[in-house]
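Here, each number is a calculation from the coordinates, and none is a lab measurement. Just so it is clear, the structure is predicted and the values come from calculations on it, not from any experiment. Cβ atoms are built from the backbone, for glycine too; each structure is taken alone.
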Structure I
Amino acid sequence: MLPDALITAFADALDELLARPVWTDSEGAERLRREVRVLRAEVRTGNAPGRIDDLAGALRRVVTAYHEAGHAVAYLRLAPRDRIRLDDVRFTTDEEGILAPSTTYTFLSEPPWPDPHDARELVVEIACLLAGKAAEPTLTHGLRVDGTDLDDLAEVDDLLLALAPERRHEALSQARALLLTLDLDRSAAPVAALLYDRWEAGEPVTTAERIEALLGG
């Protein structure tokens, strides 16, 4: 895809995402919409090829907000409160300035998979890990933001290895079924907007209490 066409594809994807009602009152989204309008104008005048990385980075930030929102909703809605407590969602960067978001939680008792033949609580943990990618929106033009779930999938693999081999496929299927009960297309979107706005405002940490208040307790 040529640079101008790629810029247009990124801009279209951002416009489509930010046109959704949940972003209507988002100050961060409004700034991004203005930036997209400027970039579209630059494309028309032939001055935009160097801005591809800017748009790609902006799109990754929005998708990442959805990803972490999915994790947060899952932990709040599925995890047993006496075993796992969601602490916060953090949008921080590593030593090289690369975005390193995380959803942090605390085990209040021993990890919930002591018996390799009992998948009940392990299924919940797998569902919470898969919820990030599941909450990411479908983008126009077939665009994808890759790599957001590499750590999640590695943890899922570790959890499945804790099960007896004959239980692994069933546990994964049950975890995916749990995700469907969350209606992440609807429930993660307002959390994503909250996380993105706070991040853009220089507030990289959003507490579980604030997220739960948004979801209605």
Structure II
Amino acid sequence: MEPHERPPIGFILEGRGEYVSYPSLVCRILGTEVGRIPRNEVRYGCGEISANLDEHLLDLVRVAHPYVVIVTVDLVDFKDQFADCVALIDHIQSRANDWLERMRTHPKIAPLPQYIKVVLQIKKFEGWLSSDDFGLSQNGLLAQGYTPCFYTDTDTEIREPHGHLCEILNDLDPKDTEDVKKIVAALRVDVVEHQSRSFRKFAKEVRASYELWQNACAI
């Protein structure tokens, strides 16, 4: 299978919000339509990613053969299990790398991704949705009387992203997929990238994956 026949990026993610919004976010980060973006949604929380990462990787790669795989997890779901973010990333990244190395002896799974990258959503996906008050305001999504804020880093400045969103949104539910689509459509990706360090990391990995795929297609 040639690179141009493969999707540039595939995701293993947790949550319907991520599932419905990642294609839009990826295309806006890249500034272009990408085509098919395969996603394997983990239905039973981030603990399921940790416990059964091998199975989810196998399902995604065997069916879609993405050129790169990005695994995203909510930091808050692991806050009591690891000493810090680095320890959490190292744990999941090591599991992913080990799986990829083992699969090199299984030709029926090929082609394999070039690499697998783990990205944390800090503190959770709703933190990214909270990172552009003025974009939300311009689209009439903020509650009346709430004053939009500029942030230095929403990863640390917003203590509980889900509760924060519920307070500031105008009759929207950040767990409802249709409402999440409205929120994501209102966000200015460059602003979110500026105001959330973890989203900036996500965008960096998306761009790097796409550039690698593009270069392979050009050969």
Open item on the list: For Rg/Rh (Cα atoms, Kirkwood Rh), for residues 98-201 alone, which structure out of I, II has the highest calculated value?
Closed with: II
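Out of I, II, which structure matches 1.03 when Cα Rg over 2.2 N^0.38 Å is calculated?
Here the read-out was taken from II.
Identify the structure, out of I, II, from whose coordinates helix-only ellipticity at 222 nm (-39500 (n - 2.57) for each DSSP H run of 4 or more, over all residues; to 500) was calculated to give -20000. Write out the running numbers ahead of the final one.
Numbers: I: -20000; II: -15500.
The correct label is I.
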Open item on the list: Comparing FRET efficiency 1/(1 + (r/R0)^6) of positions 34 and 74 (r between Cβ atoms, R0 = 35 Å, to 0.05) across I, II, which structure shows the greatest value?
Closed with: II
TODO: Work out the source of 9.6 here, i.e. which of I, II gives that when mean projected area of the Cα convex hull in nm², for residues 42-169 alone is computed.
DONE: II
